Structure P
Amino acid sequence: MNPIDIQQFKGHFFRILQQTPLSQIGVMTIKPQGDSGPEDIHEGNQIVYVIEGEAEVQVAEQKLQLKAGMIATVPAKTRHHIYNVGRSDLFFLTNYTPPAY
């Protein structure tokens, strides 16, 4: 696989960038006061790494506050939702193991 400059995808709501049989990497941009869409549950783990902005990541009943440079893991089969709680776009990298999309 070739390296990817993820900055070129800033502004895209959701884009899968690379995939193997065991994992998948994507990026997402959420506008201020927006969210990731309906609550979700994946069969595998999801890692969320904030590149720019501020996020609130609801993982089951826990609310995690993340800002640029912070990371969180959503365990497999756990209800979750991501909100942009900042004043600028939220841009983050996400990893799914195994692929979810």
Structure Q
Amino acid sequence: MTTFSPEIVAAVLHHMNDDHTDDSLLIARAFGDRAASEAHMVGLDGDGGDWLYRTAPEGPETPLRVAWSGPITERPEIRREIVVLYDRACAELGIEARPHD
């Protein structure tokens, strides 16, 4: 398993939790619980990403680990794998994914 530096993990978490909260929620609903009402990314490594989600505003946070499509070792692969997860989540939920840059 590849462990990314704390700076890389912090940058990815900041980006996901500030700019892509809706994507995290889709991932939580698709791979955790359809009733998820909020979610945020809390970690990642070369094998997958970690989220916490809630199904009620004051409810407990539930951990969710989702594996990447395969092991990764380089920072640019993180974005690719999160996009793959987003697309898989949309397919799982039966919604149309937005186009990617």
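Could you figure out which one of P, Q the value 21.6 for mean count of other Cβ atoms within 10 Å over residues 26-33 was computed from? That value comes from structure Q.
From P, Q, which structure was distance in nm of label points 7 Å out along Cα→Cβ at positions 2 and 18 = 1.3 calculated on?
Numbers: P: 1.3; Q: 2.4.
Traced to structure P.
Quick check: 36 is what I get for relative contact order in percent (Cα under 8 Å, 6 or more apart), calculated from one of P, Q. Which structure matches? Mind showing how you got there, number by number?
Details: P: 36; Q: 25.
Going through each structure in turn, the value belongs to P.
To test your reading of the models, identify which of P, Q gives -14000 for helix-only ellipticity at 222 nm (-39500 (n - 2.57) for each DSSP H run of 4 or more, over all residues; to 500) when calculated. Mind dumping the intermediate values first?
Numbers: P: 0; Q: -14000.
Here the read-out was taken from Q.
Taken together, the values in this text are just the output of simple stated rules run on the coordinates, not laboratory data. Every value quoted in this text rests on a predicted model; they were computed, and no experiment measured them. Cβ atoms are built from the backbone, for glycine too; each structure is taken alone.
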